Structure 1
Amino acid sequence: MKNQIINISICIFFTMAFVACKKQGPATIDNIKPNLIFEVSGVRKFFSDTDYTALGRLYLNPAINYNFTESINDTGGVKRIQVSTDSLLRLSNVVSVPDHTSNNAIVTGNPIQIFEINGVESNPFTSFIMSGKMVPNSSTQQDSTIFIYCEGDDYNPNNTTHIIIPCIITNQPPNGYGWKRL
């Protein structure tokens, strides 16, 4: 009974979010990039206006699964949102508004996992939301450096925004787990 209530609550939340992010009329083309946010629950929010590759590293415990939420918004309409990782940080239980599509690609011999939502210019949304779990590879014997790559855009081809988060999966972080400044 408790699981049914939780499932119904989740469906209501996503239905309300679906209605709330619909735009009236076609997409508006402007020169303002969309706002992109990636949050690792209980750890940190990452914003598209910051270069994290020069600031620090996200230390992840291979024994813990992390929840994430990625969102993008643009008043003129959102065209696409995407999150990708390599095989050492698997994404699972991904849900989104509107529905997501996923695929795997191979880049320089490494499998890359990609989850993406694509909009339609004639029937746009002002925001997309994607959430799920990040599962670090627990069988890694050495520290593994990986990246979480988030990207999104609106209907102006020059308005692509991104977040690149450098991560280290390790059993012995030098100063504890979470976001650590360089």
Structure 2
Amino acid sequence: MKNTNNHIGIAIDRKTMEEIKHFRKIHYEDIFPDMDLDNDLLDDSALTLYTRDQHGHINSTARLSVDGPYGFPQDRYLMEYREAGAHLMELGRFIINEGNLGLLKDYYRAFFSIAQSLQCDAIVMSMQPNHISFHQKLMGIHVIAEDTETYGGPFSLACVIWEIKATSRKFLTWIGREL
């Protein structure tokens, strides 16, 4: 069944995953030219979310990786959380086509619900510097490392963490969640 009209679905078949990988390459090739999108081990154990436009084309995607044998790209910054026994997820490969930012709230509502359902303590993310302030104000994320990786791109990413239980009231109101 095709997921259309911007309803967030979970990729469960190879064909959809191939479409999503192609979508990622188109959007990341200029920003992160050294990122290996063909051999990403985390895709195999992740929930890959996506939407399609009215023509059936992928127009957004994100990946929530559950902690597993491969760890996360940001593991060297997560020692404090690992030592505390935190159940972590990683949010990555998050792309929304320009002009469709109305999906942002829907995705974050889904991330929050999935994290709560899986009893996740925190979601780790690699984030562009210009996105940090928005996330700090809205969700209360913490920057745990700056200048972590460039993947050959024009800026260095920061490693940030979203502690689910410490999520701000502002975020909960934004996604329409009762307090």
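Given a value of -8500 for helix-only ellipticity at 222 nm (-39500 (n - 2.57) for each DSSP H run of 4 or more, over all residues; to 500), point me to the structure among 1, 2 it was derived from.
Of the structures listed, the value fits 2.
When relative contact order in percent (Cα under 8 Å, 6 or more apart) is compared over structures 1, 2, which one is greatest? Could you put the intermediate results ahead of the total?
On the way: 1: 33; 2: 20.
Top value of relative contact order in percent (Cα under 8 Å, 6 or more apart), among 1, 2, belongs to structure 1.
Any idea which of 1, 2 comes out highest on FRET efficiency 1/(1 + (r/R0)^6) of positions 82 and 130 (r between Cβ atoms, R0 = 25 Å, to 0.05)?
Result for FRET efficiency 1/(1 + (r/R0)^6) of positions 82 and 130 (r between Cβ atoms, R0 = 25 Å, to 0.05) over 1, 2: largest is 1.
If Rg and Dmax of the Cα atoms in Å is calculated from each of 1, 2, which structure is the one that comes out at 17.2, 53?
1
Only the coordinates and a few stated rules stand behind these numbers; no lab work does. This is a predicted model, so every value here is computed, not measured. Cβ atoms are built from the backbone, for glycine too; each structure is taken alone.
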